[in-house]
Every structure is written in structure tokens, then in C-alpha cells.
Structure 1
């Protein structure tokens, strides 16, 4: 494992600058933050491999099955993002038995429902999904049970 510096994401930089303005930081400092370069988000297409596609297509779950996974002793706890069903590591208890797509959208900008989703939300959700595919494929993550693709609820209905 290596450590290297990367510029912040646009989302994180937006939080810094909006917080800086709210805290009435010096205008020049906030302007310097706004001019800071940012990292690009991971591309979903890069991580949506044939093996991942096969795993997504392997089983269709209902939301009732996802919710029940939290109650079954010894069963994998499941979560959903953009219609893809993942196992959920015990440290992610808040996500057990849920579809976290709207929650992830709220990290970008407040909306009331997925009917209001914008391109900025879609970009973030796709990047988050790409990260789950990436981290779920690492040997350490596989051993720990992080983000294993188990199937889908309605992934094939998403056109983005």
C-alpha cells in the first residue's frame, strides 16, 4: 500500500468553499480555494468489467429480501446502490437493508426524491459505484467481505 497526495474532489472543494464563505473567511482565501485544481472522479465504464456485469445479472432481489437480510442470523447483510446489490461489511451498519442511492445523491445536492436527480448526482453515484466495484475486487476487501456484488434489484432499468 502506498500513500501519495491527490487534489481534492470537486465535491469536497465545494464543501470547503461554501463553509469558508459561511464562516466569513477572507475573500482572497476562499477565492484561492475555488481556484484549486481537483481530482477527477472514477469512471464507471472503467470498472464495469464483464465479471462485474455477470455478477450483477446473476440474481434479482426484491427490496423485501434486502431488508430481511438484516434480520437473518449469519446471512450477509445487503445494500443497494443504483440497483446493484452488494454485501455490506459490519462497519457500514447504517446501510444494512437499504437502497442508498438517494443518500449518495444528498452528498452532492439536496433533492427530495430520485425523480429530481441531476447530472451532478448521476456523476457522483456512478463514481461511488465504480469505487465499490474497485474496492470489492481487491484481495483485502474480498477477505473482509467489503462490497461483493450479489446481483441487482433494478440496475438494468437505469439508463445512466
Structure 2
């Protein structure tokens, strides 16, 4: 389990909050940076307007946590509600979590992840799930060592592109 000694001292000016439509430009910028990091920049077609609309739409299940330092977004976690037929309850699906490289190893990712867990527990969700690229060892280590997450080796993600 996570030990307090594993938690770095967070920057005092760190603010984690739910994003709104006015944060769409920051979200789009961070998504582009994530895509470069993941070597998938050629796949990004989303725009700030897409995020503005998703966060403005009544009843939208898309939510974004922003991590800010001195009022500037340096990381984000985009998530939405899914549902588990086996558990019989909604769950939280983390689509993306990203911290700008120069702000890593300061506990910001840990703080975002803990906020996601708090949201899931507060909403009585049954589980939290996400995917990680098989080559991204720093992320795999973060999830498995800090949170004791299980890598589900027997499952593979399937995708059909609709756009």
C-alpha cells in the first residue's frame, strides 16, 4: 500500500481542480504535449473547441482535472464514467494523465491520481481503470509501485476508429 514516506512534498502553489470550458486551450495544449511524448502526435485531431464543447455539454460524462502551478496548467487527467457488469456499478475510466516533463517527480501526478481515487470513492464507483503503453516503463512503475495497480496482461485493448 502507499506509504506516506513515498509521497513527495507537494509544491505549496500546486492547485488541482476540475476544469471548465474556459480551460479548453490549456487542455488542448497539454494533449498535444502528451501526444508528442507518446510518439502519437500524428494522431491528434482534437482541438480546443472539441474540449470546450465536451465540457460545456449538459450531462457530459467527460471531466478533466487540471494541475496548476502559479496559475499555469502543467498537467491534467481526463476521465469519464464507465460501467462494470461484473461489479454492477459505475466506474472511473482514466483516459489520459500527463505532467509536463519539467514538472515530473514533484508529486503532481501522485496528487492527480489521489484526487481521481477520491472522486471514484466519493461517487461509490466500483473500480478505476486505464491503459498504459507497454513501452512506458516510468508510467508502469508509477502505477504498480505507488498504487499497487495490477497490469491485466490477459486483456488487450481493441479499437475501431469512427472519425
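The table below gives the values:
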{"item": "Per mean count of other Cβ atoms within 10 Å over residues 40-47, the highest-valued of structures 1, 2", "result": "1"}
{"item": "Answer label among 1, 2 for the case where relative contact order in percent (Cα under 8 Å, 6 or more apart), calculated from the coordinates, equals 27", "result": "1"}
{"item": "Ranking 1, 2 by distance in nm of label points 7 Å out along Cα→Cβ at positions 16 and 64, the structure that comes out highest", "result": "1"}
{"item": "Comparison of 1, 2 by distance in nm of label points 7 Å out along Cα→Cβ at positions 88 and 112 - largest value held by", "result": "2"}
{"item": "Which entry (1, 2) yields the derived value 54 for percent of Cα pairs over 20 Å apart", "result": "2"}
{"item": "For distance in nm of label points 7 Å out along Cα→Cβ at positions 32 and 72 computed as 1.6, the structure of 1, 2 it came from", "result": "2"}
{"item": "With helix-only ellipticity at 222 nm (-39500 (n - 2.57) for each DSSP H run of 4 or more, over all residues; to 500) derived as -12000, matching label from 1, 2", "result": "1"}
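Every read-out reported here was derived from the displayed coordinates using simple, explicitly stated rules and does not represent laboratory data. Note that the coordinates shown come from a computational prediction; the quantities given were computed from them, not determined experimentally. Cβ atoms are built from the backbone, for glycine too; each structure is taken alone.
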